[in-house]
1. Tell me which structure, out of 1, 2, gives 0.6 once distance in nm of label points 7 Å out along Cα→Cβ at positions 236 and 260 is calculated.
2. Ranked on Kirkwood radius over Cα pairs in Å, which label among 1, 2 comes first with the largest value?
3. Which of 1, 2 yields 9 for relative contact order in percent (Cα under 8 Å, 6 or more apart), as computed?
4. Thinking of 1, 2, which structure, once distance in nm of label points 7 Å out along Cα→Cβ at positions 36 and 444 is computed, gives back 6.8?
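Taken together, the values in this text are just the output of simple stated rules run on the coordinates, not laboratory data. Only a predicted model underlies this, so the values are computations on that prediction, with no experimental measurement involved. Cβ atoms are built from the backbone, for glycine too; each structure is taken alone.
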Structure 1
Amino acid sequence: MLVELSIENLGIIESSRISFQNGFTAFTGETGAGKTMLVEAINLVCGRRAETSVIRDGAEEAHVEARFVRVGADGDEEEIILGRTVHREGRSRAYINGRMATVASLAEYGDELVDIHGQHAHQRLMTAAVQRESLDSYASIDLSELRESREAVTQLDAMLAALGGDEKSRARELDLLAFQCDEIESVAITSPNEDSELSQEEDLLADVVRHQESLWKSTALLSDDGAALEKLGEAIRVLGHVSSMSATSQRLQDLLAEVEDVAHILRAAAESTEENPERLEFIRLRRQALRDLMRKYGDSLQDVMSFGLEARERLDELTGYAERVQELESAKKKALAELRIAQLRVGDQRRAAAPALGAAVQDRLRQLAMPNATVQVSVGAPESDPAGESVVFMLAANPGSAPQPLTKVASGGELARVMLSLRLVLTGDPATMVFDEVDAGIGGAAAVAVASALRELGQGHQVFAVTHLAQVGASAHQQISVSKTVKSNRTYGSATAVKEEDRAAEIARMLSGGVADESAIAHARDLLSSLGTDTGVVKKGKGKSR
C-alpha cells in the first residue's frame, strides 16, 4: 500500500507531504484546486510519461517521492521508496530506494504496486494478457498442466534443433554435406602442395622442345669430347708430377668424376624427355578441379582438406543421430497430443466461464449509472484457438449497439466505471488502485452506488479516487481535502487529511458550495451516517500535510 507521498513544485503545489491509511481515500476540493496533481504525482513515481507542463511556475524541476509497504508471502513487510524528478528542459530522473534507476525499472515497480484508472491513462485491465488472466482468476482455472505441456514441447524442439533442426532442415543439411564430402573426396587431394607441384610439371610439359634442346646442349658441353672434360683431364695430367699438389690433383679427379656423372644424368634426361600431350591435358584438368575446390571451400588446398574433414565429421554425426531424432520426433508427437488435450481443457473452461464473468461485470456496471450496458467476454474458437488464448472484453454502453472491444467503445468516466466494475468482480492484485473521474456525469442513486462500490473495494484494497460528489466523499474511509490560496499574486495548493470531526463541514461544502451551510451540514451528517464510516478497516496512521 502507499503509505506516504511527498510532492515538490508540481502544478500549484509547492511542497506537500501526505500520509495515507488503508481502505478508500477520496481526494476532494474545488475545481482547479489541484486534486489531479495527486494522481499525477502517483503517475510519475509509477513510471508514467512526464510532461514539463506539470512543473510549478518559477521552478526548474518537480520532484515526487512515494513510500510503499508491501507484505511478502512470508508475512514480512518490505518498504519500497520510488522517486521521480522532472526538469524543465525535459530531462527525467528516476530513483528506487534512493538509488538512480531507469524509468522502465520504475514502471515495472509501478505496475506491480499500483493500478491507475483514468480517462487518459493506460489501464492494466485493458491489455489482452491481463483480460485473459482475469478470466482465469475468476474461474480459478489451473494452468499448470498447460504450462508443463508447452514446456515439454519447447524442450523437445530445442533438443531437435541441437541435432540439426526439424526433419526437412536435417535432410537438407545431410544432402548438402554428402555432396560436399563426395566432391572433395572424389578429387583425392594428395598433399597441400599438389597444385604447386603440378604447376612445375605443367610448365615443363608445355615447353618440352626448348627443355630438350637445353638438356642436349648441356650434355654436349660435359661429354667426353667436350672442352670441359678435356681441360680437366689435361690439368690432372700436368699436376700428376707435382708431389706438393697431390691433394689438389685428387680434388680435380673427384670433380672430373662428378662432372661425368652429371653429364650422364643430363644425357638420360634428354633421351627420356619427349612430348606428352595426354599428361599435359590431365595436369591441366587436375589443376582446374583443385582450383574449383579452393573457390568453394578455402583459399588453399590445406583449407579445402580441413573443410572436408569437418564436413565428414558432421555428416557422420547427423547420420548417427538418425535413431535419436526418430525417438525425439516420436516423443514430440506424443507431447503435441498431450498439449492439444491440455489446451482444449483450458479453452473449454475459459469458454464456459466467460458468460458468467460478463454477466457479473454487467450486473455491477448497471449499478453505476450504466443501466443499459451489456458486457460480454469473447474467447477464441476451439478450431483456431484451442486454449482460448484470445480473451476480449466486449461492451455495448447504449441500447441497440453491438458489443465491441472495450478499448474501442468505453471512454472517460464511462471507462473508469467499467474498470471499477471489473475490479469489484475480480478483486485481485495490485493492492493499490487509483480512479480518476470515476463518478463523471452521474448523480443521485448512481452516485450512491459508485460510492458504495468504492467503499466495498476498499475493504480489500487501498483505493484512491478523485471526486466532486459528496456521496463518494462521504463513503471514504479517509478524505484528503485539496485547496488553494493566493499569496502575493502566487497560487499555492495544499493537501490535508480531513479530521473525522471536520468531515461534515467538508461534505457540506461539496453539497452546497457555501450556500445554506446549516442545512448542508445536516445533510452531510446524514450522508456520513447512512454511508457509515466505521467499517473495521485498520487505519495505518493519520493523514498530514506540510
Structure 2
Amino acid sequence: MKEILYRNLRLKLIAITLAVSIGPLILLGMAIYYQFGNLYKDRIEDQIRTLARSQSNAVDVFLRERTTILAMIVETQPFETLSKQDNLARLFTQINQRADDLGLVDIGVIDKHGYQLAYSGPYNLKGLNYYQQPWFDEVLRRGKFISNVFMGFRQVPHVIIAVKGITGNDPWILRATIDSEVFNRMVRNAQVGTTGDAFIVNREGVFQTTPRFDGVILGNSGIQTQRFGEDSTVIAKRDETGDTRYIGGVWLKNREWMLVISQIAGQEHGWMSNARNTEIMIIAIGCLVIVIAIVMISNTLVRHLEQTDREINELNSQLMQQDKLAALGKMAAGIAHEINNPLAVIGEKAGWMEDLLDEEEFQNSENYKEFFSSITKIQEHVDRARKITHNMLGFARRMEPHLDDVDVNRVLDQTIDILSNHARINDIEILKHFTDHLPVIANDQSQLQQIFMNLINNAIDAIGNNGTIDISTQLEKDHITVSVHDNGPGIPEAIQKKIFDPFFTTKMNGKGTGLGLSISYTIIEKLGGHITLESHEGEGTTFVVHLPLVLPEKK
C-alpha cells in the first residue's frame, strides 16, 4: 500500500509541476515557431522570385542579343553575298572568333521556296528544303522568330533563331542554331543547393531545357503553366518524400516560354532557417532540462520520504529488538548465576570425594581407579560448565568502557566456545591459526568479545551449511591483526561500500537488523583500531580487525 501511495505521490508532483512550468513555455514556443515559419516561407518565396526575375532577364538578353546579331547581318549583307557558301562560312568564322561565347552551332541562308542555299556548321544540311517546317511560315509572317525545341532534319533537340530579309520583292531567311549546352548551362546557373532545380518549359509544359532531376528535354513536366500569372509567381507543392517544394515561374519570350525555379524548403540554409532551428532547439533543450530537473527533484523528495519512513520503522524494530536482547541478557545472567550455585556444590563435593580417595580403605578398593576417573571427569565438566557460564556473564554484562589486560587469543577462544555448538549444528568447522605468545594489550575485553562474536556469527550465517571458518591472529609492527575468513558466497562489489552502514544487511527480512557490523565498526574506531573487508563473489569473505599495540603499563 505504501509503495502505491508513494508512486501516486511522485506522479502527481511530476504532473503538476510539468503543467505549471512547461505549458507556458510550449505555448510560447509554438507561437514563435508559427511566426518563424511564415517569415521563413516568405523569405524563400522572395528569394525564388528574385532569382527567377534575374535569370529570366539573362535568358531574354541572351536570345535578344543573338537575334539582333542576325538582324544586323541581314541588314548589312546582301542576299547575293550571303547565299554563297564561301562567304557565309567566312562570316560565321569571323562571328565565332569575335564572340567566343556567342553560342551558335551553325548558320544557313534559305530562299523564299525553303531551300537552304548556303550552310556553315557540323551537319550536312545544304540543299534541304524547309518549306514544310512549322517555323518557316512563322519567320515569314513575323520577321523574327525563336522556335521551341524540336528535332528537325538533324534529329537532335535544338532551338533556332531566324530573321527575314527582303531582296527586291523576294523574302529570304537567315537562320542560326543555338548551342544547347551553352543555353542549358546558363539556365542551370539558377539552381540553388542540392535540391534546387531550374529549367524552361513552353506554354504546354514541355521541357525546353534538361531538368536536374526527373524528366528529359521535350518531355512533359506536369507543370500547369496557366497557374502562373503575368508577374513572377511562386506556388508550394508537397512532393512524394513529404518535403515542401516551392516552384517559381517567370514568363519570357513573349509568354511562349516560362523559366521555372524550384527549391525544397529544408535545403535553404539562410539566417531565417537557422534562427528558427535555434529557437526550436533552445525550447526543446529547455523542456528537456525542466523535465529532468522535475523528475529528479520529485524522485529525491519521495525517496527521502520513503527513506525517513523506513528509518522510523527500522528504528522501531531495533528498539523492540534491543528490548528483547536486554531481556535475554538479564535472563542469561540469571541462568548463569543460578547454574553457578549447584556447580559450586558439585565441585565442592567432587573435591571432598577426591580427598576421601586418599584414605587407605578406598585405595585398597577394587574400584579405586574407576572412582578416581569418574571424579576427574566430574571436575572437568564442572570446570567446563563454569567457563561457559563465565563467558555468558561476561558477554551479557553491560559495563562502562574501560581498559583491561587483554589476551586476544584467549578472548577468541572464549568467543569460539560460545558459538561452537551453533557452528557444529550447521556442519561448519572453525579453524584456529593463532600466533603464540601474543603480547597482552590494554583494551576493552567485553567490547572486543562483542566484535568477534558479530564477525564469527556473520560468517556462520553467510556459509549456511557445510563450510569452514578460518580465524587467525598475527603480530605486526605496531598492531595485532585478527582475521576471520569464511568460504561462503562472498559479498558483491556493488554493496561492499555499504556493508558498515547502519541498518544495511544482506540477510533475509527478519534475520538481521543491520547493526552488528555498524556497531563493531564504531567500537573498534573508539578503541583506536579499524576493520577492513576483502571479498570476492564465489571465493568467500575476510574481515580483518586491526588492534593498536598498547601495552598495559602505558594504558
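1. Answer by label: 1.
2. On the way: 1: 32.0; 2: 35.4.
Going through 1, 2 one by one, Kirkwood radius over Cα pairs in Å peaks for structure 2.
3. Numbers: 1: 24; 2: 9.
For relative contact order in percent (Cα under 8 Å, 6 or more apart), the value 9 is produced by structure 2.
4. 2
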